[in-house]
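Read through the structures below before going on.
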Structure 1
Amino acid sequence: MISNELLSQVRRLDQADKFRLMQFLITELANEAGLELETDEQIAADEALWDAQFAATPESRLDALVTSVEAEIQAGKSRPMFNDRGVFNEP
């Protein structure tokens, strides 16, 4: 259980320290669960790979993809990922 004293101390932290605290807590939870978090460098490498793959895709393929998605939407074969309140729509 979190004490009122601890919550009071957290409230007094500036925003940067609150972010550092959140990062620490998320890392601790991941470690306890046996999960490995991506580093900033891994995330940057993944994004660079995505950017390169996207840039190398011919525009005609992207146009075809858009056309097929629009056809599925028009045919009622798809639905929004999130509802009007921003909650994920379960499959």
Structure 2
Amino acid sequence: MLLFSNIDELYKDSKTTVNFIPILRLTSEKIHGKIITGMNESEIKTFFKRNGFRGNREKLVNTLFKEARANNFEVIIEYGEVKKDD
């Protein structure tokens, strides 16, 4: 996996700049709700409690969010269904 967080400018054509932020989206069928890097501490703690995150899981998410803020990318952790084979 590669996140392009070190790109300074992105152009749609040779003249039009595009504002963007790299996003890492993590999904699970076991997740209830979602959290995003920009949420406040209270919202994140509510998510942890609702999903039974404690100890190492909380530490992992907090470390990931800290890294995202330091390197200008966004992390989204949310519910997502696994595609079923037909």
Structure 3
Amino acid sequence: MTTPRTVAAVDRLGGVIIDRTVLEWPLDPTCSWRIPEADDPDRVVVVVCRQGFSSSLAAASLRAIGMRRATDLEGGVEAWLAAGLPVHDEPADVRE
């Protein structure tokens, strides 16, 4: 489950936020509930969580359903921020 703390952290990177409990449906190119960005099984999808543990499992799950180029951000948002990499201040793009 995506926690408010994780949403706040991931939002700073400017990605689309999808709760882990439903991640496969909106990102499965063959699913009728997919989001528009999930139109190609060769699209690069980078899964991010706060520390990089849940995202590793989620990326493996996406590869199992055919998203061949799904990967994750090693160390998660915490590593991104610690490295001083850029963040944004726009509102979150939360998908349900």
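Values quoted throughout were computed directly from the atomic coordinates according to the rules given, and no laboratory measurement underlies them. Quick caveat, the model's predicted, so the values are computed rather than measured. Cβ atoms are built from the backbone, for glycine too; each structure is taken alone.
Could you figure out which one of 1, 2, 3 the value 3.3 for distance in nm of label points 7 Å out along Cα→Cβ at positions 36 and 68 was computed from? Spell out each step's value before the answer.
Details: 1: 3.3; 2: 1.0; 3: 2.6.
Computing distance in nm of label points 7 Å out along Cα→Cβ at positions 36 and 68 on every structure in 1, 2, 3 gives 3.3 only for 1.
Which of the displayed structures (1, 2, 3) returns the greatest value of distance in nm of label points 7 Å out along Cα→Cβ at positions 28 and 76 on calculation? The partial results should precede the final answer.
Working: 1: 5.2; 2: 1.8; 3: 2.6.
Of structures 1, 2, 3, the maximum of distance in nm of label points 7 Å out along Cα→Cβ at positions 28 and 76 occurs in 1.
Give the label, chosen from 1, 2, 3, of the structure having the highest value of FRET efficiency 1/(1 + (r/R0)^6) of positions 20 and 60 (r between Cβ atoms, R0 = 30 Å, to 0.05). It would help to have the intermediate numbers written out before the result.
On the way: 1: 0.05; 2: 0.70; 3: 1.00.
When FRET efficiency 1/(1 + (r/R0)^6) of positions 20 and 60 (r between Cβ atoms, R0 = 30 Å, to 0.05) is computed for each of 1, 2, 3, structure 3 gives the biggest number.
From which structure (1, 2, 3) was semi-axes √(5λ) of the Cα gyration tensor in Å calculated, if the value obtained is 22, 14, 12?
Details: 1: 40, 22, 13; 2: 28, 18, 11; 3: 22, 14, 12.
That value comes from structure 3.
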